[in-house]
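Values in this text are rule-based calculations from the coordinates and carry no lab data. Model, not experiment: these values are computed from the prediction. Cβ atoms are built from the backbone, for glycine too; each structure is taken alone.
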Structure P
Amino acid sequence: MSRHSIFLRIYAGLVILVFLVAIFGYLLVQVINYQRAQEYRESLTDGISFVISEGVARQQTQQQKMDWISDASDLLELPIYYLDASKVELSRTEEKRIAECKAVVRYDAEKKTAYLVIGMKNDPKHYLYIKIESIGEKQMKALPIFILDYLVYYPGQEQEYLKKIQQHFYYPVDIKKTAELNLDSEQIGRLRADQGVIVYRDSASENGTNISVLYPMPNALGSVLVMGPIPMFNWMPFKLAAGITLFSLFLISLGVYGLIVPIQRKLRQVNQALDVIRTGDMSMRVPVEGRDEMASLASSYNGMSDHIERLIESQRELMRAVSHELRTPVARIRFALEMLADEDEYEYRIQQVEMIDKDIEALNTLIDEIMTYAKLEQGTPSLDFENIILVDVLEQVAVETEALKTHKIIHLNPLSDTVRVDAERRYLHRVVQNLVGNAIRYCDKQVTLSGGIDEETKMAYVCVEDDGPGIPEEDRKRVFEAFARLDDSRTRASGGYGLGLSIVSRIAYWFGGTIQVDASPTLGGARFTMSWPVTRFKKKI
């Protein structure tokens, strides 16, 4: 797997994304619930605060107001303060709530204490200030008493005035018959004993758990003041859960899209490059970004484009060179045939036939070289790598060269038969043969052949040196080009076609190695060195 695998990066990105979305969702729920809880507190207190404000406003004198407030404090078992409005700082939102006859609720989460500020009807200079540390059954059962205290001023019109104050209550407030309430005998007994009753209802529906506060109506047997059902606060209602889930999925979708977009962009670049290639323009390349699979794809595409472009250019050069190289022997054969047709002398005719035979052999040699070069240039050849003894190949070439009686000295540097390398024997033999043949053509007297393994780089190598004129430094890269000749007349005189070193270069490439030329430090001529990995590996295009 790639060091920076794009799929691993996507998986890691998804894990991080889900983690971040989960944290964000949790924080979002907390923020939303903070606001919901505040609105819930305000909705619960708005109605009863209005009734309390009305109760204080009905008192005629200041002392009666203070007594009413004191009685309310004892009834609720909560401290209620009658404060000067100037001592209470309110925000604009809180002032607006006071003006709308609504309560202001301030909640201290650390102390778990709520502070209730209630505006006074017809007394804007004072507020009621209630400190609520906890609310129990006593406080809940006391709430209907304030509503009954409000309704006592409207005998016989209770239902009508309940509808008027209903707008201030978040939950329903109504007068019902005991028979309508589906109560058990114990609850009915408490109502008959003029006691308040709290009824809990646990529902699996969206509304969830709720409570109702019941209190018997005075002077109305069988009638009950019902506050509720009052829904209990649900920290995770269905709508909130569904909304957070959908929003989280949306964020994850955006994150996934963000992770996929770079891949899509890189694939689009490859597609665009392929479209350009279809038009015949091989100059298009894809930028290589990063070190993941997409970068590997871009690199492979660029390598493929380079290879195709090189093949096309090589094919063009090959066609031009082949047509040029074939003209000379073909022209000589044609000339010899014309001379043969006009000549009657037997010996001369035999001489002409021998010349034609040499030209045909030259054509065969040229075609063989061209086919070998084309095979190595156009694609991956079938290489049968094996572990061979390097000195065996070198000795074979040395013996074969000496058999040609070139009158040149072939010196093989000593090499142990324990030196073994991975190579295709046939192509390695061709490399050494071409390098030695090239050296024989241009040397004065001696050619030195050597090989081995470089212990530092762990690369195998073969080296051929000669004592000839050498190759100028500016021409050393050009000698490996197909049909390249540094001295055309000398090459023709030596029988070369300019393909031998090109073939060596391509074999070195498919071996996964390199071919270099420099000056021989011992003989003074040219030194050709081909190196390749000792251990076989798969060559990438």
Structure Q
Amino acid sequence: MLDLVIKDAQIFDGTGAAPVHGDLGVTGGRIAAVGGKLGAARETVKADGLALAPGIIDGHTHYDAQITWDPFIDPSPALGVTTAVLGNCGFTIAPCKPADRDLTMRHLTHVEGMSLDALRAGVRWGFESFPQYLDMLERQGVGPNVACFSGHSAIRTFVMGEEATERTATDDEIAAMVAQVREAMAAGAVGFASSTAEAHNGEGGTPMPSRLADDRELRALVKAMGESGRGIYMLTKGSKTSIPYLEELAVEARRPVVIAALFHSNTNPTAAFTTLDLVNQARSRGHQLVAQTSCCPLSMDFTFKSPYLFESMAAWKPAMAAHGYDDLVKVYRDPAWRDAVRQELAASRGRLVFNSEWDKLFVVETAKEQNRALEGATLAALATKAGKDPLDFILDFALSENLDTMFVAQLLHNDETAVGRILADPNTHISLSDAGAHLTFFCDAGFGLHLMGHWSRDLGVLDLAQAVHRLTGQPAKLFGIANRGVLAEGKAADLMLFDPATVARGPKRRVHDLPAGAARLTASAVGLHGVWINGAHVADDKGFCADPSSRPGEVIRRFAA
């Protein structure tokens, strides 16, 4: 007898093929049969014509810290995600020497927008090396399946300590880092991840360690990964790592290079397409470059206590280096500092995270009751009404509310015609949820539901079979996850049951449930009726429904070449 039968479903198998109507049976956490009419089971779910697909594979998450205290990495499983890839951009917490733990957490508070109090209260440091980190996850158990990148910044800090953010590495230090990459690949890393992006800064505005790597170091580490005959080099690129350069690395390592983050900018509208053209030209030469993009507009909630969208600017560094509230206020009031910021905004328009689109920056929540009428207004309109420069207005207003005003910025990827062209390219990797990071700025963990609802059903950019494939079978092949992403006999029973007519991500909301009571943004699913991980029921139409102590997931440590 089967353990589970889901009856009368429109079955999207994850390959991009048209759906078939029928049943799906599960036994022992594996798919036992697909299609036709199946017999009795210990549990039967009547789909009544709903869509049944593989669970979503989220290829760009930052749950490395959260998973140590929250094995179910809320909210991803309740949003259809059954497999999460951790360690993107190289911002891992392993390897890490005990003496460097606080340094590592302080880096994450800025680059990943995480609460330092939450990290200090929550992270369980039952490891030092990367293999020990994977072993710890296996001992503790995981809710969804997880695959983990070996992380450049963590490795650099492990080898160089605090000097990792200050200088290039010596030959001996590079050799020690190479040994760490080899050890991680042998232990079951999905690949090696790094960042050269100028927006990626740690505490006080210091660059994340990987940004200090020179050409010798990058080539040595990527080649070390490729020695295993498998693995992916994942990079969040900056201005110094061009697409032709990354093509060279792909050729040398003979491995795929996944390049983040491909966002469309209204102020530099051709840049994303130029990048995509270069990536596709490399692919036409047989070299495995993959552009990683999002199906969600990039928006951020923020206060001026931690305004991430400005922190990639050189002129903003005095604010990032400020020690405490009083020092920060002093910087914000300084006319010379404001002028420097204004000049950089003008000189670098189209190349920053925030590009002076004041009409796309809104007041979300004021701290003072008398200002409530301003909520929902744009900074462009408010500054014009006040007869002030927008930068002066927003800083003065924030200062008047003790920097507690909540703003939201609609930054990138909000031209739906342009974004649709990027998503329609069959070779882009649709991901970039950043789930587990930027917890106070945004929550895109429901990106897959948004793709199926908004982009497929509402706009028709992809048909539903294609949308499912881009979330399941395609990333499974990219990452070498051989037994997931497709509904076929013998494959893992990672399943998602949803209503194509209503599927969507729900509105974001702020909760205070992190360790130490820290806040985060979260969201619920719309039109999602069930999620199963290795055959275990973890979410229904009301949300997460599993026993929190259950651990149905697998720490994936074997990958196809």
Top of P, Q by distance in nm of label points 7 Å out along Cα→Cβ at positions 178 and 450, largest first: P
Computing relative contact order in percent (Cα under 8 Å, 6 or more apart) gives 9 for which of P, Q? P
For -18000 (helix-only ellipticity at 222 nm (-39500 (n - 2.57) for each DSSP H run of 4 or more, over all residues; to 500), calculated) the corresponding structure among P, Q: P
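Here FRET efficiency 1/(1 + (r/R0)^6) of positions 242 and 530 (r between Cβ atoms, R0 = 41 Å, to 0.05) has been calculated and equals 0.05, so which of P, Q was it run on?
Clearly, the read-out refers to P.
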From which structure (P, Q) was distance in nm of label points 7 Å out along Cα→Cβ at positions 162 and 274 calculated, if the value obtained is 7.7? P
Note: log10 I(q)/I(0) by the Debye sum over Cα atoms at q = 0.09, 0.13 Å⁻¹ at -0.85, -1.24, derived from one of structures P, Q, originates from structure P
Which structure, out of P, Q, was mean count of other Cβ atoms within 10 Å over residues 306-313 calculated from, if the result is 13.4? P
